[in-house]
Every structure is written in C-alpha cells, then in structure tokens.
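In what follows, structures are represented as structure tokens.
Derivation of every value follows stated rules applied to the coordinates shown; laboratory data play no part. Since we're looking at a predicted model, the values are computed, not measured. Cβ atoms are built from the backbone, for glycine too; each structure is taken alone.
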Structure P
Amino acid sequence: MYKILEKKVLNIDVDLMVVEAPLVARNALPGHFIILRVDELGERIPLTIVDIDGQNVSIIYQKLGYSTSLLGELKVGDEILDFVGPLGKPAHIHDVKTVLGIAGGVGAAPLLPQLKEYAARGIKVDLVIGARNKDYIILLDKYEEICENIYIATDDGSLGTKGFVTTVLTELYKTKKYDQTIAIGPLVMMKFVVAMNKKYNVPTDVSLNPIMIDGTGMCGNCRVTIDGKTFFACIDGPDFPGEGVDFDELIARQDYYSEEEHICNLKLVKK
C-alpha cells in the first residue's frame, strides 16, 4: 500500500498528489511513468512521474473517467493499492544549447521533469504553454524557476495570446531559433506542432499516451506506428522523435477507445 502524503487541487479537473513510494523514487528518471490501481476492483492507470522528493513521487491526473474520479476522492493519509514503476524508457536528453518546451493542457505535467533536467545541465530553456483558459494553465510557478522565457496561449485570450500554441510559435520563430523542442499535449496539438517544426527544421520529441493496460508490452494495446514500424509506447517510449509518428492512426485509435470508455462509464454510473 502506498500512502498519500499531499494532495493539491490545480483546477476543477486536475489534482496533484504526492505518494510515498521509495523504490519508485530511487530509480525514476525524466520520462518514466507509473501504473496504479486505486483498489482491487480498479483499472490500471498510467500516469507520468512529475517530480521526485526523497522517497516521495508526485503525480498529476485529470479526473475524466471512473477510476481517475475515484482517485480524486482519496484524501491525505489514504493509501493506493498498487503503484508500479518506474516504467518505460527515460527521455533522451540531447546535447544542445537551447530547448523549447511546448505544453498543451495537462501535457505540462510530463514536460516539467524533462525541462528541469535540461535546465540542471545549464541548457537554456524556454516554454510555450497553452490551455483552454487561464484556470487550466498548470505548474506555471514551477516553470518560472527553470525557464528564461515563458509564452502563454489560451483559447479564449484570458491569459497571454489568444489562440493555440501554434499561434505563439508562428510569431516566436520569426525572431528565435532552437536546437531542440519537446511537445507534449493532446495528439492533435502535437501533430500540428511537429508539422510546423518540420518547416523550420527544428527536431521535436513528443510523448505519446495511447491506451495502456499492463505497461510491459504484453497486451499490445499501446502500439504506435513510427516510420512505418510498430512500437509499444509502454516499453519503447513513451517519448519518441515526433517526425515519424503516424498521428492520424493514433488519433483514430484513441477516438475509438474514448467512445468505448464513455459507454462503460455510463453503465457504471447507472449501476
């Protein structure tokens, strides 16, 4: 059992939780994730490791489905049944001079540990962060500690530039050039960021989040196509060079499972 030491509401949909998990904390690197189960009847939920503090691991989750909503009901002092990790491959930290992080929504969570590692190595780090409105911009205080420049985009213009992260990038690339970018957020956002970056010859790493079940490559549910070859996000990723990712295939598969999950959640509510 894994005790919840701290819990913070970041907005109406998103919580941050600090969990006591010494073995996970001891081995975790930027890009790793965990899989947890709230209780014996719970499904397996993959979540990025956002931060490590001694023996404690920070995770961030969005309360969208039944299990994440159940996780959101737990309080400080409660315990989580399973907390398995670190899983996946750590992100590749490139030997570069400048890096631009591009975060959409809760993508700000998995992006943070990677940018922290770049900053710790003395590499200049900038950030473009976007969300539907100012209330959904998360972890801004953490990014202010490591980034030289932060550019914000909101769909409704309530904070920063009105528009999407690509709106900001269009203007930013007129005056600045980066050796490497990391884009993490909704699949559609990553697709368009990668396409834009190709025009400017800027390499882009992305973090893929297809449906996962076991996290060990056995179920094949998290398969992704990159440069025409099949990979499994849980063991080969979740971070990949974005240029070869078949985003259209991944978006189609995600939409299918989203519909199935919605139907299952309705059945659970009716029960």
Structure Q
Amino acid sequence: MFIRVEPVGAPFSKRNAILLRALGIKHFMGSNKDTQVVVMAGGEAKRLGMNMPKALVKLGETTLIDRLVEFYRKNGINDFTFVLAHGDKEVTKHIEQNGWNGINSNIVYDYEKGIGNGKAFKQALEEGKIDRSRRSIYVQPDDIFLDPNIPSKVLEEHVRAVNSLGVVASDIVEKAHQYPFGVDTTDEKGLVIKFEEKPLVPLLTSTGMRIFEPAAYEYFIKLIDLKKPGNVGFEYAILPRLAEERKIYAIVIPQNSWVTMNTQKDLDQLKRMIEEGKLPSS
C-alpha cells in the first residue's frame, strides 16, 4: 500500500500517523520508549566567559543538562548516554548525585582530548554504551527547543520517513534562521545600495538534533577510524555520505523554535525569554 509522502517542510502529519497505525506500523508514541538519547556533554563554556563545563551552566533555575533530561523525559524517553570530556569529573559528579527519577543513564568519556563528535559517537558504540539495536537521538545541552513536544513530533515524522522513504537518519532543521551579522548589498561600483541588519537566511538550518536508526551506526563503524589522529566530526565524515546515498531526511520545525547558546549574547537572549514567559525557568 502506498503512503503519501508530504514535501519537506510540510506540517507534522496526523493523517500519515493514522495511515501508519492502520498499516500496523509502530507509531511514534511506541517508538519513544524504543529510543535512547545520546548527549554530547563535553563542551566548555569559555565563549560564555565561564571556566566550567557548558552542561552545568544555569539557565533560569536549572542547569542545561537537567533541562535537557527533563525535556526528553516528559516525551517518554528515559534512556540516556552521556558522552563526556576526557578526564571529566564535574559533570560526572552532577549526574551521579542527581539521579533523575526513572532515568537510565550510561557515561562514556572521550579516550583523549579533541577527538571530535564522530570519534566520540563511535567509541560509545564500540563500548556498548549506545545500544546498537535501538534508534538514538543525538543532542547537545546548549540547543534549546521552545516547543516542549518537539521530540515526539520529530520522532513521528522520522518513523514515517524510515518506513516510506527508506532513510536511516533524520536531521532536524529550522525553516529559516536569523543571520547574526549585518549584510550589505552593493552595486557594480561597490556602493552600498541596501543594508539589512541580521536578516533571516532562507536555508534549512541544522539545529544539531539528529535521529539515527541502527542501520546508520554501520556508517560510523566503517567510515571513522579511532586510531587515525586528529578531530573527526560526523558532520564531515557521516552526514555527507548519508546525503549522497539519499539516506537522510530533513524534518523541518517552525522558524524561531530553536535557540543555541554559544555566547553571552545568546545566554542574555534566553534569560529575557524566561522573563517574558516564552521559556520555562526550569
């Protein structure tokens, strides 16, 4: 039977969800329990002017890592693997002392400094800290999503794409994102004929959240060599290959539904959003 595939950027489809249930295909609420979250929590807060792990930076009343765990827990996902920096003690202590009720957690450490997220992810696979039989959502604590139901929504769309398109991964993208700088438009003489401050860029901008099916793990195993020196990011080693083979799907979320916290300016923006009631304080 044919399932109608809506264009990239179409709203999350209730109609397709009904069709999937009618066909006996596992719907997204069931798939939440079958999903694990892989949290890259080894970053530092140097660009925020802080000498501490970024995962422990407080936003409102809550650290970024606590906020992230609660975000996914409320969407029915309880299994987490935390990928931490080589030699980390602070985030480890926070995880062990917190204990998050109902949460199953694994911890894996980068085997040396500066290996990159591609090597870190493969290492977690090889150590068995990521269950190779289950899908995973790759996330970072400094990516903040304003819709509390985003995980369930994107999982629904991802499962549909896996079943109807044969993909093994999805990239969660925002429809348009604000460029952080002013932009000049010039004529042939180099004279500025238009200036626009922080325009919206009409590109599908990756939010940093990705979903991987078990079949996608084979790309990490085959394409990333842990013995080869240097930093390896899967944005360079894995995603281009998946795109070349048409094995990755773009799930488009609405504009202004994602904020990344990389600088003090980003942190100030998020604090204002809490004050304005646009983001929970905890």
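Descriptive notes on the structure:
- Largest in distance in nm of label points 7 Å out along Cα→Cβ at positions 134 and 238 among the labelled structures P, Q is structure P.
- If volume of the Cα convex hull per residue in Å³, for residues 150-221 alone is computed and equals 125, the structure in P, Q: P
- Test item: mean projected area of the Cα convex hull in nm², for residues 46-189 alone calculated as 9.9, pick one of P, Q: P
- Relative contact order in percent (Cα under 8 Å, 6 or more apart) from the coordinates reads 24; which among P, Q: Q
- FRET efficiency 1/(1 + (r/R0)^6) of positions 62 and 118 (r between Cβ atoms, R0 = 30 Å, to 0.05) - highest-scoring structure of P, Q: P
- At a computed 130 (volume of the Cα convex hull per residue in Å³), which of P, Q: P
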